[in-house]
Structure formats: C-alpha cells, structure tokens
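Input: structures, listed below.
A short reminder: the numbers here are calculations on the coordinates, not readings from a lab. This structure is a prediction, so every number in the text was calculated from the model and none was measured. Cβ atoms are built from the backbone, for glycine too; each structure is taken alone.
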Structure 1
C-alpha cells in the first residue's frame, strides 16, 4: 500500500513538474505545458493571473489578442522566459490586441520574473526585433518591481511593412496607425530594463532600452541601464508624436560607472548621438536630450501633439542641440579671441623691442660719427622733420648751406636721402 502511494505521488510530482504555467478560473486551477497554451486559454475581459511555474524557452511570440488582460508572475522561485532561436523577426511578447493589457509582476512579488533575449547565451542569439512590442489600440503594458527585461540584441532589417513592431531593443511602443484618440501606454512602476541593444539596419536605429514612436511612456520607478543604440537615445528614445512622463526611477547616463551607462555605438561627429534619453528626431525642430544620469528625484515630461510640436515640462533640465551648438561656438569664439589677443601682445612686444634696439643702434651710430657742430644742428632738425627752408631760417643759413651740410650728413651715415635718414634713425 505504501509503495503504491509513493509511486502515485512520484507520478503526480513528475506531471506537475512538467507544467510551465497555471491560472485559476472560477476557483479551479488549470495547468499548462506552455505559456502559449495558458495565454490562448484566456478569453475573459477581467484580468487573469498566470503563474510561471518553471523556466521556459519559447520559439514563437507570445501574442496578447483583443480584450485579453493578463498578469504574469513568478512562483516558488525566480523564473525566466528565454527567447528561442526560431522566431528572431518577431518580439518575444507582442501585445497586439485592442483593449488588452499585460502586467508583469506585482507590488508584493517575492521572486524575479526575467524576460531574456538570449544575447549572453552561448552561442548568442541575435534577434530582429525587440523583447516586447506594444501596439494594440487602448492597450497597456505595466511593469512592477522584481521584473527584468534583458539581453535582447536587435540587428534585424526594418522596412516600412515591419516598422510597426520591429524597432528598439527592449520595449517598443507604437499605437497602431498613430491613433491619438486610442493611444497605447507603457507604465513602468518598477523593475529593470538592461543589456538590450538596437542596431537594426534602418535609417532610424534609435532607442536601446525603450523606444516610443507613438503612444505614452510613464516611468514611476525602476531602472534603465546598460542599453545600447546605434544612434541616439541609448536608454530611452521618445518620438515627437509620443508622450513621456518621468516622476521616479533612474536612467543612467555617460557619467555612471561602467556597466550602467546607456550609450550609443555610433559616436557621430555632430556630437548629438550619445544620449541617455532623447526626445525628437533630427529632421524635426524638436530635439532635446540628457547625456547625464537622470536621477530618482528628477522629473521630466514631454506632451506630444498630432503635429509633432509638443511641449516639455517647465523648469526641467533638458539640453538641446542648439544650446550645445551655441555653447560650442561661444567656446570657439573665446578661444579665437584669446588667440588673437595673445598674438597681438606678442607682436606689440616684438615691435617695441625692435624699436628699442633700433633706437639704441641709431644713437650709437650717430654718436660714433664725427659731425661738426653745424652738421649736428642740421641733423637734429632733419630728424624733427623740419623742411630745408625752416632749417635755413632757424639756423640763419642759406639754402645752399643747408643742402651742403645735409649731403655731408648723408655721406657720413652711408645713406642716400632724407627719407632713408628718417626711416633708419628717427
């Protein structure tokens, strides 16, 4: 009898250990061999909590359809959902249904729920899409503490046909049809987004951690760190058609320790592409950013409009490319003025030094020559610039006498004219 009970318990434990997920409907626990089965079984408008019972690797996207509202939590230990290598062109989780929601974790969760893109696997997985895409009209993604979105490396080709779900490294938010009346919203109440990269082969490879093309991103808490993009918005990229509000949490910048920084792989010569967080696009007039760490107590916001000409929160510490350009031009102007002043001082000192030397040489040359008293008087007046007529009147000499003495002076000094005399000795 005991042996039969042991065998039965062993069999039950083996069956349960094979279960990946469960949920409760109408008081009954339902077990599933895969997350796909658990999600597909939900067809109620009210939220259903799906419990992840074991680590799992998935080989097709988890799709949240119309009117599906799910909370996904870990139970009895930390749990990981790993990207497999068979669906690289699609997000690991795709919230594509209208009026749907996915909540990851909960406030009092004891265990970590990890969603992993597999880039640190051996061999590494290189995907063609973000970890999570949110684009169903009026849909929401809500993330709590003890949730980690990590290690997704997007190197895929993004075309016009696939741009509604393939942008970004970690989370991509885009309302279907850019519908402002029914926007999607990503609410980050906690957790960590880390180690994701967006190097998609596209003119706009922006946003390593979070990219919002249209819709709303609300950050109340949590950490965004160590994400990489090929151009701008290493941590977060917000399009002018998307709204953003940060009231808490940390987005690490270039001033953070190694391993925490959100950075860009393309350090462009313009100097505008290494941002922690960016709002705007290069072709738009709106373009503001932060390169430094945006700390817990710092609030930032941007409210979009349908024209893409939204408003930033008043008094917030944003930078823009024009301010940086003006600052760089001001620094360059100061450098040029300083250089010119220094050059002018050097030239002035050299000129004075040369004049002093020439004066000494002139005095020495004149003092060493045996002029007659009358020649000295004529020389003195010549150096003062007096005309021959004035010299004649002042010294009571005839014009021919002045000319005679002048010729003797020129001969003794080894010069040919009065002009040469003034240039050399005045």
Structure 2
C-alpha cells in the first residue's frame, strides 16, 4: 500500500506499507520499492489502523430480527471497524462459560471482522465461579447494568455489585458498567409521565443527569475499594467525566467512554428527530455537549465506543418512555468523527487513539490491533477526509432501518477497509465473506 498519508506514531506522513501473511512486515519511505507481488496505490487518502469498537450490541442469539452477527459485523466492516468486542446482553445472556463458548462458535461461522466477547454479570452468577470460568474461556472484559436498559442483567443491589467487582478484579479483566441509578430512574419516570405524558420531554425528564452522576460516584467508590479496572460507558455529563478523571489522577484504574452520538447531538436535536433518536443515557443540553467536546480536546475522555444497538423500527415508535433505547451506530460513528475533524473540533490522531489504540489496550489486544507498526495485523481503514455525502439509513449493511443521522450531510468517510491485508469493504459495499473473522483473546 503506497501513496497515502499513514498514521504512524501519532503523525500523518507519507509511507509505503508492506504486508506479508496478514501482518505488517515493512514500513518504508514512499519512494522505496518493496517488489511486492501486488501493489495498492492510493492518491493521498488517510490510512488509519482498523478501528477497534469495544462497545457493540448485536442481538444474536435471541433477537436476530433486530441485528444478527452477520449483518452487524458487515456494518462494522463498512464503518471502518475491523475488530468488535460484543456485549453479552443477548438471550440467553452470557452468564456461563458454556454460553460464552456457544456465542463464540456462532461468531466463528458468521463474523465479517475479528471479534472478542464480553461476559455478563448479574446476581445470578456472582459467587458461582462463572466469572472466572468465562475469563478462562477468553472473555476480554465483563459488562453489567445499574439500570434497566436490559432487565435480566440489572445490578441495582450495591452489595452484590461490590462482590461482582471483587470477582472481576481477580480475573485481571476490566468491567464495563452502565451507570445510572435505578432508584432515581423509577422516581423520575413516574414524575415525567405525570408531567409530560407522551411528549418527548418525558423521556429527558425521566433520566436526568443526577441519575448518572450519583451512579458514577458509587462506582468510583467501589473501584477505590476493590481495584477493579473499570470503564464507565457512554458517559454523557461533563460532571461525571470530571469525577472519573479526578479518581484516575489519584491512581484508580477507571476509564471514561463517550460515544460519537453523544458528541453529535444535543437534547433539542433529538426532540426534533423524535423517538428514532432515543438512546440511554440521553443526550444532554447544548452547553453540556460543548463541555463534552472540551473534555475530549483536553484529553479527559479515554475512549470512544459506538454503542451500536439496533431495534426493530416498531420498537422505536412507542411513547418516548417506552421506546427501546439504541440504534445502528457502526456506519456513522467514524464519519461523524471525521466530520468533526472537518470543523476543526477533533484531530485524526485523536480518533485513532480513542477508537483504535485505547480499546485495543483495554481489551488486551494491543499491539496486534489498534496500531500500524511492524508485526501488527494488517488491519487498515482508508478514509477520504474531504468527501461530502448524505447518510441514507436504507443503505446500511446493518439490519437497522433508521438513524438519527439519516439525511445528514457529513464531510469525511471510510472508502476501504482491510483485514489482514485483504479488502473487506469498499465504501458501503461489504466484500469479505461471513465467517472470515477470527476469535480474539487477551
């Protein structure tokens, strides 16, 4: 691969990449000929490491009508993501080593991209030995919920949550946690419905910032006691980020994840879009969105994850407090970040740091994944930073048929995705075969 601007050691520069047996074997100046059997000539496009998305929800087994492994990983390839780490809230949830291995087998025959898997934690498997067994089976991380985004994995008992963190700490794996306080949500949802009925305002009133900040503070206290490496996912408030970063500065092993969705939209945007744009926790008001961007620029956000989580269209057309939260995100996450680059809000190296290198490190996949260096897997995404295009949800590889970005004109998009040196997507067209993805462990 030659003729592109390659991200190397945090800088874009001209280089030629040589690939041998699926790995990067050479990185040389652009005027050096490698005598390769096959050459790919670029015309100044940007070459990034294949993205590592550590926060995706496919719906197999249990809800393949929403998103299956094959369609979900095709969406990843189209979006420039060459490694996914899939969440465990399927049916049945991934609570045992047997279920973990069964899901890995499903992915092995269907995935378009490389994959790792989460194990789930709930009161049902704390103290049973299942957490350690899933780590042994290859889980790169664990996931639980403090709120009812997925009822079967609800952990609203702080004592049981503490025990779970102790067990995860013993595995040397991180725990990802959805941090909203369930007791607050129950109170505020009742009040929101009384005050706003089926208006969009009811959704935002039902999940106020205090539900997040209180839960985050509880998590930070547990991390301080147990030492469990923790990722607080889809953080939406600047206050929660600040609390987390203060604890990180004090030496606690805690990380902040922010989604491109929460950076792209404010409350007024989603009120205009309607229930199709609902995710949890909610996007906040415009001053908070600006504060999130300030913290990204300041280095106080540790990683990006898409929180790709499609539902059937009819599940998005319910009253706002009853809408299934989540939406297709894999095919818009990178483009929305590239659009931010076009508006001087973000840099290309920062995208690669937060959406490739950091997730790869947290899941124990670095340096095979998340970087362009000799010896790493030859996973690349080629992006055109100047391309102007309009998002069309009907053209998604995902089974999801909607998007809050639908109809939005963005600047910048992936034009080709490569896995171990082989092209697996050209623009939105997925070229690789289902089942070519490899199972990854730490």
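Here Rg/Rh (Cα atoms, Kirkwood Rh), for residues 287-398 alone has been calculated and equals 1.60, so which of 1, 2 was it run on?
1
Given structures 1, 2, which gives the highest value for relative contact order in percent (Cα under 8 Å, 6 or more apart)?
2
Kindly point out which one of 1, 2 the value 1.04 was derived from, the read-out being Rg/Rh (Cα atoms, Kirkwood Rh), for residues 135-238 alone.
Source structure: 2.
One of 1, 2 was used to compute distance in nm of label points 7 Å out along Cα→Cβ at positions 71 and 343, and the answer was 7.2. Which one was it?
Going label by label, the one that fits is 1.
One of 1, 2 was used to compute percent of Cα pairs over 42 Å apart, and the answer was 41. Which one was it?
Structure 1 accounts for this read-out.
If distance in nm of label points 7 Å out along Cα→Cβ at positions 55 and 175 computes to 4.0, which of 1, 2 did it come from?
1
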